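Each value in this text was obtained by applying a stated rule to the coordinates, not by laboratory testing. Please read all numbers here as calculations on a predicted model, not as lab measurements. Cβ atoms are built from the backbone, for glycine too; each structure is taken alone.
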Structure P
Amino acid sequence: MLEFTDANFDQEVIKSDIPVLVDFWAVWCGPCKMIAPLVEELSAEYQGKVKIGKLDVDNNPNVSMTYGIRSIPTLLIFRDGKIADQIIGAVPKQAIAQKLDSQLQPA
C-alpha cells in the first residue's frame, strides 16, 4: 500500500499510467479505520492493475483542499490524471471493487 503526500501526489497519481485509488483518511477517523483493511486487501488483489494508496488529510492539506475533501473517508479513483469516480463514507469491499473494475474497462 502506497503513502501519497502533497509532495509525491503529482508524480504517483496524476502522472500514473494505470488507474489510482486514493484513500483520504485521518488517524482520528473511526470509519476510516473500518475500511482500511478492505483497502489493504484490494491493494493486494489489484496489484499491477490499479495503484492504491492512502493520503493523510491532516499531514497533506494541499491535495485535500485541491480536491475539496470535506468528509472522510473519501476514496477518489483517478484515471489519466483526472477524477474518474468517488466513494464517500465507509462502504463494503464489493462496492469499491465494482468501481475499480469499471475503471479497468477500455474507455
Structure Q
Amino acid sequence: MRFILLPGQRHDSVGVQPLIEGVVFGALLGDKAFDIDWLRAELDGRGAAAVIPPKANRKAAINFDREMYRWRHIIENTFAKLKEFRAVATRYDKTDTSYAAIIHLAAAIIASR
C-alpha cells in the first residue's frame, strides 16, 4: 500500500504523480476529479488505460471502460473499512508520521481479517 498525506485544502490530484512514479501498472481507476489532461497524457505515455469518467464540462467526450470502473468500489470499501478505526477517521495524531503509522496498522489489521 502506498499513500501520501496531503493538507486538507489540497486537491487529491497533487498526490498522483509521486504515487505512480516508478510503479508499473496497466490501468488507473479514478473518479471524475482525476479527469485531468496531464494525467491522461502520462497514462497514455506509459501504455496504461485511464479508467476515469469524463467531467461534465469536457468539450470532447472520452470513452472509458465502464465494466472495469465498477471495480472501483473495492477502493471505496477499503477507505470505509479504514474509517471504521476511530483514530483514522478523526485524525487525533499530531504528526504526519504518527498518522501514517496508524493507517499502516489499520490496514494490516484489515488485511489479517
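So distance in nm of label points 7 Å out along Cα→Cβ at positions 17 and 41, computed for just one structure, reads 3.2; which one of P, Q is that? List each step's numbers first, then the result.
Details: P: 3.2; Q: 1.2.
It traces back to P.
A value of -1.07, -1.15, -1.29 for log10 I(q)/I(0) by the Debye sum over Cα atoms at q = 0.18, 0.19, 0.21 Å⁻¹, calculated from one of P, Q, originates in structure Q.
If helix-only ellipticity at 222 nm (-39500 (n - 2.57) for each DSSP H run of 4 or more, over all residues; to 500) is calculated from each of P, Q, which structure is the one that comes out at -9500? Could you put the intermediate results ahead of the total?
On the way: P: -9500; Q: -13000.
Derived from the structure labelled P.
Out of P, Q, which structure matches 4.1 when distance in nm of label points 7 Å out along Cα→Cβ at positions 73 and 97 is calculated? Structure Q accounts for this read-out.
Using relative contact order in percent (Cα under 8 Å, 6 or more apart) as the calculated read-out, with 17 as its value, let me know the right label among P, Q. That value comes from structure Q. Any idea which of P, Q comes out highest on mean count of other Cβ atoms within 10 Å over residues 49-56? Across P, Q, mean count of other Cβ atoms within 10 Å over residues 49-56 peaks for P.
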